[in-house]
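Input: structures, listed below.
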Structure I
Amino acid sequence: MRHIAIVGSGPAGYYTAEAAQKHWGDDVAIDVFDQLPVPYGLIRTGVAPDHQSIKGVSRRYEKVALSENVRFVGNINIGRDVSVAELQGLYDAVIFATGAPNDRALGIEGEDLANVFGSAAFVGWYNGHPQFAGLGPDLSGHHAVVIGMGNVALDVARILSKTQDEFAGSDIVAHALDALRPSKIRTVTIVGRRGPHQIMMTPKELGELMHLERASPRVDPGDLPPEADDAILEPGLRKSVNLLRDFAAIPESERADKAIEIEFDMFASPTRFVGENGKVSGVEVERTVVEAGRARGTGEHYVIPASLVVSCIGYRSSPIADVPFDERAGRFANDDGRILPGMYCVGWARRGPTGTIGTNRPDGYDVIDKVAEDAQAGVLGRGGKQGRAGFDALASERGLDVVTFRDWQKIEEAENAAARDGSPREKFVDVASMIAARGN
């Protein structure tokens with residue numbers, strides 16, 4: 001019997017558990033750890049609340065979690081409650097699937113001004129992550145700036161622009177919905193260092209901006225390259241650029257009926273945040289040109305008004321004591337998933353924040369192939385480790401309050417029961433409430 005510990009219960013974690021099941025069948029026991037009492041990671045607190053169809057993949061993970069040889073071990077912080085060395089002493093392989101939950105900093109002046117947030121914090125706020133539930137962004141100003149040209153930037157711009165009715169069917173948390181209701185934001189500027197041919201926005205998400213009740217997207221026709229240049233683009237990017245062309249062609253008469261404008265400001269690289277009385281009031285940018293795919297500053301600067309800034313430029317993994325970490329890359333130091341003998345990483349913790357949720361499936365299967373190769377080569381020893389029995393003894397000795405998957409189902413049931421009309425659930429936004437909902 002092989003014993004495997006997976007640290008992180010998001011997509012990468014559960015795809016890896018699924019792969020281990022398929023490889024070893026009944027000859028493996030898998031414990032999936034998470035520092036929160038609730039599973040699914042990015043699916044719960046990262047995917048936009050108005051994209052419920054994407055969250056449906058959690059049912060696949062639930063099937064894995066409910067099988068006999070997979071166990072959810074929630075409310076356990078690896079590195080604090082249990083050391084990595086202790087985990088390695090109990091399990092044949094330890095696989096880190098902790099994602100990339102921290103914002104990558106821009107590293108420019110004024111980043112510490114009030115009402116400047118990273119997307120991990122801001123998205124976590126409206127999705128009810130306990131770490132960010134108390135963020136309290138000030139939405140009383142008229143101008144929001146969203147930095148980045150990927151789908152997360154689109155999510156943030158869309159959430160800031162929707163009416164209350166447009167959140168029907170979503171699971172946006174109550175404190176965010178209450179804060180957005182009186183929002184005074186009337187302009188959302190999406191800022192990107194490069195141009196239309198370098199955006200990372202997918203057509204589906206970009207196309208949603210055309211169907212907002214009170215908001216209209218705007219693109220400067222002068223930022224668009226000659227249409228013939230689009231021929232070299234891959235099909236998905238070509239569709240996205242075509243949508244930008246559609247945005248540029250929206251008649252002013254149609255825009256006049258919309259209260260909010262979502263403006264794309266391309267070829268603009270943020271150089272500093274401007275503030276008044278400790279709070280952000282603008283974003284200074286430098287005009288750029290793109291040469292060989294890279295942005296080069298031109299020396300021309302201007303300031304975009306901003307009462308709120310959300311930076312969506314990428315994420316970093318969280319370092320864990322005794323696990324080698326690549327500070328520059330913002331992920332665990334690894335050789336194609338291998339960190340040290342018996343220690344592995346998968347998903348964003350392995351490759352950085354790239355790809356879709358589905359990209360984690362082949363990644364999970366690949367790392368299990370490596371675990372199997374190492375087991376065959378004798379790298380993992382002869383087996384015989386205690387696995388979950390040893391962990392349970394350690395948890396009991398330390399008085400750790402472990403949350404099981406059955407406990408999570410009780411929490412989920414309580415969230416579903418508390419849902420407002422038209423919403424699938426009302427998420428608990430603090431750990432104490434989650435634990436209380438579990439019952440005795």
Structure II
Amino acid sequence: LLSVNYAKDIGHWATSSTDVAACSVEPGNAADVGIILQILGSTETPFAVKGGGHATNPGFSSTSGVHIAMYRFSEVTYHADSQTVDIGPGLIWDDVYTALEPLGVNVVGGRVTGVGVAGFSLGGGYSWLSNQYGLTVDNIEAFELVLPNGTVTTVDSGTPDLFFSLKGGYNNFGIVTKFTMKTYPQGQVWGGLITFTADQLSKVNDATVNFSTNIVDPKAAIITTYNFLLGEPGVSQLIFYDAPTPPEGIFDDFLAIPFFTKDISTRSFLSLVQSSPANATSNTRAAFNTVSLLQYTPNIMKAIVNESIFWGTQLSLASATFISYDVEPFLPAIFQQGTDLTSAYPPSRAPTLLPLNVYFAWELPVFDALMRNATRLSAQQLTNVALAEGQDIADAALYGNYAIDGTPLERIFGNNLGTMKATKAKYDPDNVMGLTGGWKL
């Protein structure tokens with residue numbers, strides 16, 4: 001328990017996601033993983049599988065049993081002939097972008113620093129490049145998968161049931177030891193981070209609604225994050241354009257707002273990803289939750305601001321350090337890179353859903369239940385606001401990488417749930433993967 005490697009193995013971005021495992025193991029290749037799974041299955045030993053360690057649901061990648069840390073799976077191998085890249089599940093996206101940058105290519109991966117490859121990719125994956133190329137699952141050509149019986153296999157279009165279910169189905173079917181993804185040419189990009197203070201929130205609201213409603217350039221994207229920090233609301237505004245300079249007019253509304261800080265430039269893709277302050281709140285307790293919206297309206301934006309102020313104020317005595325709402329507009333085309341037969345998530349490609357991430361951070365374990373319930377209440381309030389203005393989202397699919405534990409599987413996988421359960425029964429008849437955490441079928 002005093003080992004430095006052990007501490008690294010079980011550690012997570014959110015401290016509330018870390019459990020004290022009986023032991024940890026770092027497999028070095030797929031055959032190692034196969035042996036480990038055979039032992040765990042035969043002894044019915046609870047276990048966890050951790051890639052980058054960015055999960056916020058307790059027990060999803062942690063355990064009091066055997067903790068499998070995938071750090072040694074750190075491959076980034078580019079294949080110029082097929083324009084694909086093999087990526088290890090032990091990496092974070094920063095590592096991948098660092099390796100690919102000198103090659104002038106990129107993948108559809110995470111938008112902010114510190115996010116792991118594995119869970120992000122197995123859950124769906126929303127990227128700065130998604131308006132152009134779809135979700136991450138739409139860009140996976142193959143998986144190397146260790147089945148629960150220890151067999152190492154390649155999963156691609158030749159095994160359509162497993163290929164479909166892995167794209168959004170997380171760790172229900174075995175342990176992925178390699179992702180093979182499409183690559184795309186990548187040059188310099190433009191953008192970065194602007195922060196705004198409380199007196200500018202109405203202008204940010206208007207700019208965000210205008211962008212979401214009227215900007216149709218697939219190279220442009222934003223994340224407008226409403227934060228309550230140190231007793232005050234504010235905004236962290238990430239903006240992105242996939243070229244060295246954006247056309248006039250796309251980001252003018254944001255650039256005209258008086259700012260607190262501004263870090264906007266022509267830069268590498270990696271530099272832009274690392275301009276985000278996502279790691280500033282690491283090593284605290286944390287919970288995510290989500291609402292799926294059809295559109296961002298002025299009424300929704302006002303409600304988000306109100307929620308950030310209400311909960312920021314209410315939870316200040318419960319050791320809350322950070323209350324945050326990520327507004328993430330995308331074009332309708334984001335879901336059109338695949339069909340309903342392409343992947344387990346999203347369960348339907350029409351209409352396009354816009355994920356809103358609710359993120360609360362706090363210090364003391366005694367407030368875990370209170371804080372997690374607060375994210376549920378806040379998500380429900382925003383859902384009610386959207387329903388009241390006519391958005392048909394009562395049963396809309398929720399993004400599993402944002403959804404809080406206890407969310408019904410039907411809300412994530414919809415009508416695909418039956419197909420996924422049949423696939424699991426075929427490849428994991430003894431339910432070995434049921435010994436680990438996550439969105440369990």
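Check the numbers for FRET efficiency 1/(1 + (r/R0)^6) of positions 138 and 410 (r between Cβ atoms, R0 = 41 Å, to 0.05) across I, II and tell me which is largest. The partial results should precede the final answer.
Working: I: 0.70; II: 0.95.
Between I, II, the highest calculated value is found for II.
Just checking, which of I, II has the largest value of FRET efficiency 1/(1 + (r/R0)^6) of positions 170 and 370 (r between Cβ atoms, R0 = 30 Å, to 0.05)?
II
Identify which of structures I, II gives the largest calculated value of distance in nm of label points 7 Å out along Cα→Cβ at positions 146 and 402.
Checked I, II; max of distance in nm of label points 7 Å out along Cα→Cβ at positions 146 and 402 sits with I.
With relative contact order in percent (Cα under 8 Å, 6 or more apart) as the yardstick, tell me which of I, II scores highest.
Comparing I, II by relative contact order in percent (Cα under 8 Å, 6 or more apart), the maximum is at I.
Given a computed value of 17.0 for mean count of other Cβ atoms within 10 Å over residues 130-137, which structure among I, II does it belong to?
I
Check the numbers for FRET efficiency 1/(1 + (r/R0)^6) of positions 74 and 194 (r between Cβ atoms, R0 = 30 Å, to 0.05) across I, II and tell me which is largest.
II
Comparing mean count of other Cβ atoms within 10 Å over residues 42-49 across I, II, which structure shows the greatest value? Present the calculation step by step, with values, prior to reporting the outcome.
On the way: I: 22.6; II: 17.4.
Result for mean count of other Cβ atoms within 10 Å over residues 42-49 over I, II: largest is I.
Suppose you compute distance in nm of label points 7 Å out along Cα→Cβ at positions 34 and 330 for every structure in I, II: which one lands on 3.5?
Numbers: I: 2.3; II: 3.5.
Computing distance in nm of label points 7 Å out along Cα→Cβ at positions 34 and 330 on every structure in I, II gives 3.5 only for II.
Comparing FRET efficiency 1/(1 + (r/R0)^6) of positions 282 and 362 (r between Cβ atoms, R0 = 25 Å, to 0.05) across I, II, which is largest?
Checked I, II; max of FRET efficiency 1/(1 + (r/R0)^6) of positions 282 and 362 (r between Cβ atoms, R0 = 25 Å, to 0.05) sits with II.
Identify the structure, out of I, II, from whose coordinates percent of Cα pairs over 32 Å apart was calculated to give 42.
For percent of Cα pairs over 32 Å apart, the value 42 is produced by structure I.
Computed from the coordinates by the stated procedures, all read-outs in this text should not be read as laboratory data. All values derive from a computational prediction rather than experimental measurement. Cβ atoms are built from the backbone, for glycine too; each structure is taken alone.
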